[in-house]
1. On distance in nm of label points 7 Å out along Cα→Cβ at positions 85 and 229, which of the structures labelled 1, 2 is highest?
2. Suppose mean count of other Cβ atoms within 10 Å over residues 93-100 works out to 18.9; of 1, 2, which structure was it derived from?
3. If you work out distance in nm of label points 7 Å out along Cα→Cβ at positions 69 and 157 for 1, 2, which one comes out largest?
4. Computing percent of Cα pairs over 33 Å apart gives 31 for which of 1, 2?
5. Where is relative contact order in percent (Cα under 8 Å, 6 or more apart) largest, in which of 1, 2?
Structure 1
Amino acid sequence: MCLKLTAVNKLAVGFGVSVPSARDGSVLPVTSDPLQVPAPDLGAAAASAERRGLLPAGALGEFAAVADTLAALRGAAVPPITPASVRLTVFAGDHGIAAQDVSADLPEATRRRAADLASGTGYTALLAHRAAVGVTVIDLAIDSDDEIGGVRRNRVRRGSGRIDIEDALTAQEVARAIQAGRDAATADLDAGAEMLIGSVCGVGAGVAAAAIGAFLTGLEPVDAAGRGTGVDDDAWIRRATAVRDARYRLTVGNPDAATQLRVAGGADLAALTGFVLESALRGIPVLVDDIPGAVAAVLAHRFAPGAERYVLVPAPVPGVLHRRLLELLRTEPLTGLRLGGGIAGPSLLMVPLLAAATAAVDAAPAAAPGDRAPWAIDDWDAELL
């Protein structure tokens, strides 16, 4: 994360960044109020750092700065800074490009994944249960008319368009999907959530995210496409070709955030963008842990500069595209650990670590221990001695 060295100073620098917003603000179905992201509380970060000084020297390691960051985002100058409730929302939608055999999973896997997660089955559901994280699955664009037990339906369309030859969505569908994401975040926050996790569940979503990511970062399609969750050389060629063609379609004109989602995104990606946006507007940290999540965070920033301040990235994703997207966000992963994949897997693995670190700061003694010598220090470079 960008706060590893000097948390408060980095906060002051990083939170001062401002990039012009997109020209298409009118596409967002928002109120008449301007989209203003609250500024993090630097005083709260300083108070957290002061309390950390009451812990043993070197306590929490790199997570010390993470605790300060959460304090700043939550605006909690006094304990507790530990989130009392965390919720995961997964936006499910099919992508027309999946039929071109560009992913490691068959297109019908989207529906099965959504059903499994909603029923508490599988890897993600297990991690969520162990981390005490509530889960909501929302059908934005699954290519089926069947109801799925436990899945909330907020249907924008049945499957998104094949992005190498046609638009993923209409402008109206983009607006509806973004609003669906904002509504989902609002529901979680009104129910008491103090930290959110956002993710997508859709075969082909990675290709759409790679196309937009390549456009945002300037990467060549062959560098942005990646292998997804693992495809052979022939499938990788098809994947890179799809990213190339979708990215080319984005180069016509100078597309803003909403247009990027319309041309090469999908209902799930647009909803995730709205989810990140609303979380930031409400001053609540949100974890995103894959390429679609990073793309959604960048686009949320384009709608409301400053939204990226509330985005937390648990761990790095292999490949250059994720690194370049994080550079646009001016942030770094919370940890250098490779936490693997799965729907929201890295975020769910990170939640207990964040809770433990912040709880230690919350429980720091009220007075400094009296057994430290006046020449003792808390930080030094072990390599230089």
Structure 2
Amino acid sequence: MRFLILSQYFPPETGAPPIRLASMIRELLKLGHTVEVVTAMPNYPTGKIFPNYQKHFYKLDDWEGVSVHRVWMYAAKGAGIKRLLNYFSFTLTASFGLKKAQKPDYLFVESPPLFLGITGYLVAKLWKVPLIFNVADLWPDTISALGLMSEGLMLKLARRLEIWLYNKANYITVVTSSVQQILLDKKQVPANKILLLPNGVDTKLFGKSKFKLAIDLPKDKIIILYAGTHGYAHGMEVVLQAAKLLIDTNVLFLCIGGGSDKQRIIQLSKDMKLNNVIFWDSQPPEFIANLYNLAFAGIATFRDSPLLECTRPAKTLPILASGKPILFNGAGEGAKLVSASQAGIVTAPGDYNALAKSIRKLISHPKYAIQLGLNGRKYAEQNLDWSIIIADWLKQLNMEESKKSSTY
């Protein structure tokens, strides 16, 4: 089969969407499928188009044997009108990249941004091919629940667009069973449209990394690694508050990644005069894998929100695969994953006292920490490797296509 993937984010950008799509494509290629990509000029997380891509409206790349059609968009970071312009500009220019691509058997559209679904729908209709709309985040519900957008005309229009896209898409992929249930119960999406495509992990990279990278870290520190997006939804204040309670230990929190809330969190750390928290820019997966080899434990956090409970944080999966204990501060799908894998300690969202106590417990009981890590590695190998995830997703897709064919 020939798949065409439409996404605003793609390598060499870092972050959950590019890493997820890259892994998905590698597995599709291994299985003999053909893939093309239409994406924007890389700019995340800096909000500036990368040097090799500046002054181009269109650029054709070769990524691991895959044709990648890149088009210009208004580069920006953070929230507000600039971010909306960032989204809308790619929604418009993406059509140029799609014209350069070959007609696929399936058009796979990554969301958010939600608006990109409009472009995907129009082109899929023109080509008369099935549209697969990937819902990585229940936008706009999430931004409403977090108070990032007040109720009004914009939010009302966004909700209408969301339902319209669900109606027009041939298939909708979701990352968790909780989101699947929301689409069934609250969004009235037919069950035969929904395909489960959870986040996976490269177990060959994480946990068994052979990369030798020069990393400047203190030798006498116990590294707690936070690797992933620094967004408002992640409530990283809890990390800083726990760090303050652990100032008497040799624990060092290493926070690596980008995101809309990063600068605020960095400033808050400075205001709290924390010398046991450091921040690094986003890095490629190979670098992160090597960091986990050096780390004592990994940490993931989420704010207290019913909608966030439906999300299985992508940053938890490399921790599992790396054989490191997970410190998960949150609830819902992420907490269930940590409990099911017996790979870490779960604390309530925002409870920094419990988080600090959990870290002290792991430090005081190294054998317990090692066993949690071993449990996580085993669980990842058996359930979360991308080869397993993609094979199951294709099985679901083929099954639904067979059902449709039998009705004609």
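1. Going through 1, 2 one by one, distance in nm of label points 7 Å out along Cα→Cβ at positions 85 and 229 peaks for structure 1.
2. Computing mean count of other Cβ atoms within 10 Å over residues 93-100 on every structure in 1, 2 gives 18.9 only for 2.
3. Answer by largest value of distance in nm of label points 7 Å out along Cα→Cβ at positions 69 and 157: 1.
4. Derived from the structure labelled 2.
5. Evaluating relative contact order in percent (Cα under 8 Å, 6 or more apart) on every structure, the highest lands on 1.
Since every read-out is calculated from the coordinates, none of them should be taken as a lab result. The structure displayed is predicted, hence computed values, not measured ones. Cβ atoms are built from the backbone, for glycine too; each structure is taken alone.
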